[in-house]
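S.K.: What follows is a group of structures, each given as structure tokens.
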Structure P
Amino acid sequence: MELVFLEEVDSTNEYLKRIPFRSNLFVVARRQTGGKGRRGKSWLSLPDKGLYLSGLFEPLHPKKSSLAGLAFGVAVLRALQEFKDDFYLKWPNDVYVNGKKVAGILPENLSDRLIVGVGVNVSYTLQELQGLSHPATSLLVEGIRCDIGELALKVSQNLILYYEKLREGTFDVKEFESFCPMIGKEVTVLENGFCYTGKALGIDREGYLLLEKDGELKRLFSAEVSVRFNDEGNRVSNLQGAP
């Protein structure tokens, strides 16, 4: 594993697309001028306020790449849980705590390489996070102080571990489900500009979210799913027995 720290890039994912392939190379930037998330959204990337990391791997077979977001979501979650147990997952690969997003993952499986981008809000204040399209928090706001370099190492090691699980076919979606309190709950789905509700039943072997709507079963993959809970306590209690 090689971990390289950069002063500034447009995007750590884009940077790894431009350089010669080196397996298990990870880059961390102090600042991104064009950080991005899922579905073309931008990612707030102020200097020294977050972990902006991308890793480089051999490309995955298309049948395995559909699970990449889930597996790498668990990888990042487990790294953060070394600081605090309250983190949980939102399908397909966001990490939340106390009802707010703290981290996101962007895997890109290309013909000659797999790039896995990770963004973690480390030391942003609530004021700096205002105005985003979704409720967000940071490790600092949640009472966690950590060194970005230390966090980068933990995340990189876990990404390698879960990449191997994907490559060997040993990653089990039930591991993701065990940290995803939306399963079994009513959720709101925004898909292609339309909004509807249904019950999240689980995740299938290809990474699709199984949703029951009006007595019919739907399989969702790229839809943006929003979760509505009756109270925050339900989320925590659902996770206390998770491995």
Structure Q
Amino acid sequence: MTHSRPSSSSSSFPVGSRVTFTCAEGARRIPGLPDTMECLPGDIWSRLPEPCGRSCAAPTRLRFAALSKKDEMRNFFPVGINVSYVCRLGYENTSESSPSSTCLENLTWSQPAELCRRRSCSAPAALPGGRTGPLTDLQLGARVDVFCEDGYRLVGNNFIWCQLKGNDAEWSKLPTCELITCSPPPPISHGRHDGEGVETFAFNATVTYSCDPNFQLVGNGSIQCRSRDKTSGVWSGATPECKGGFI
């Protein structure tokens, strides 16, 4: 035998004697094969197939693909055997072939071709009142920042990421950009503003105050709906007053 050695060094074996073979250096037991032969009547030995052979170690673990179920069950890899891989979840095959590797004569594995690539998301949906940052990567795991335009407040995360759903890639839930509004501006004595009766004022809306006869406006006649924290609306400047006694 090429890769097996008898465990006994005796030179005489009566009928019924058994001899167990062990693997030579660099060889491994072949699963499922017996390793013992018996001396039979007629000075012959029972047949014993080679119980040991040269085997590669476990196949290379790949980032983009997993060993096929069939090859995952193996624990002996003789020279010349070919194992196949399947693309991992979140990866897609770029070819009609699957990645594979062969146990070489020097008991190393050939380099599998990288035939699987990370799945990619499509371009993010449009965001009314906002926008997404520059798209430098659309592949699984990519992150894109989200911004609201002036006058809008962000509701939700300030970023989205390309995530796995089933075996497909899609963006996480897009936040919304809500228009910032102001409540009605304060009333003034002996005067009014031109937005009376309106309950909500949009960002950048302007109201103008005027005074009753014989009263004069002191201060800015107009105020505007603005925002200091990009979250809530506030009126710009102080509310004017109507002063009497002017002729």
Structure R
Amino acid sequence: MDAMKLLIADGNEEFRRALAAELQGAYHVRCCGDGKEALSLLRSFVPDVLVLDLMLPELDGISLLQSAASAGLCPMVLVTSRFYNDYILGALGELSVGYMMRKPCDIPATAARIGDLSRHIRAPLVTPPDPQTQVTNLLLSLNIPSKLRGYAYLREAIPRMMKDPDQPITKVLYPAVGAVFGCKGTHVERSIRSAIDTAWKQRDDRVWQRYFRVGSDGVIPRPSNAAFISRLADALRLNQDAGNYEE
């Protein structure tokens, strides 16, 4: 079987080289550092998978994807960015992006996601994306900082709550998440509280209002850990039941 073609379009030369080295031999790799060159390579190289930095010089990532779509160029896309907001997420959703990661990106983790996307090309999925992928994209949309430990704990906790919505959070869920990461349930609780607090302070109300009610004073109250986890788990579970997947 021929190696797939991979285009890495990123303004950080060190990241490009490290990721290309990680995937050496598994893919036919080309790299570039600006959007105009990336668009040219999309036409001439025709990659199967595109790793795309949204903040490319010359031509930004969203404009590049829009131009590519207009030209009928449709690789599987993994987007990287230091920043996501409602506009960016909406635009990427319309452009059928396969996966989103927040920078700085871990090289092995990025390579693993590229592998996932490649397998989807070889054998297209007929099932919905896994719950953790849905949770990741949802947490990014709510501005949960991926560098915080609470982010990782939420990625583990919410799928567990989706499977068993009646489980006690303090006595069962926190210790179960802590066992995965080798820490106590009390540490999980504190870290999740800190992550939610950070995201709530820098929230985009248009996104948060999809999941949390506005108070009588016109402000979305800061949700408790239990309310946050349960509400997002319920929303994702309802989307699954309705076939409206959070990709």
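Nothing in this text is a laboratory measurement; each read-out follows from the coordinates by a stated rule. Only a predicted model underlies this, so the values are computations on that prediction, with no experimental measurement involved.
S.K.: Work out Cα Rg over 2.2 N^0.38 Å, for residues 104-151 alone for each of structures P, Q, R, then name the structure with the largest result. Don't skip to the end; give the middle numbers.
M.R.: Details: P: 1.46; Q: 2.09; R: 1.33.
Answer by largest value of Cα Rg over 2.2 N^0.38 Å, for residues 104-151 alone: Q.
S.K.: Moving to a separate point now. Can you say which of P, Q, R returns -16000 when helix-only ellipticity at 222 nm (-39500 (n - 2.57) for each DSSP H run of 4 or more, over all residues; to 500) is computed? Intermediate values should be presented prior to the final figure.
M.R.: On the way: P: -7000; Q: 0; R: -16000.
Label of the source structure: R.
S.K.: For structures P, Q, R, calculate volume of the Cα convex hull per residue in Å³ and state which one comes out highest.
M.R.: Largest calculated value belongs to Q.
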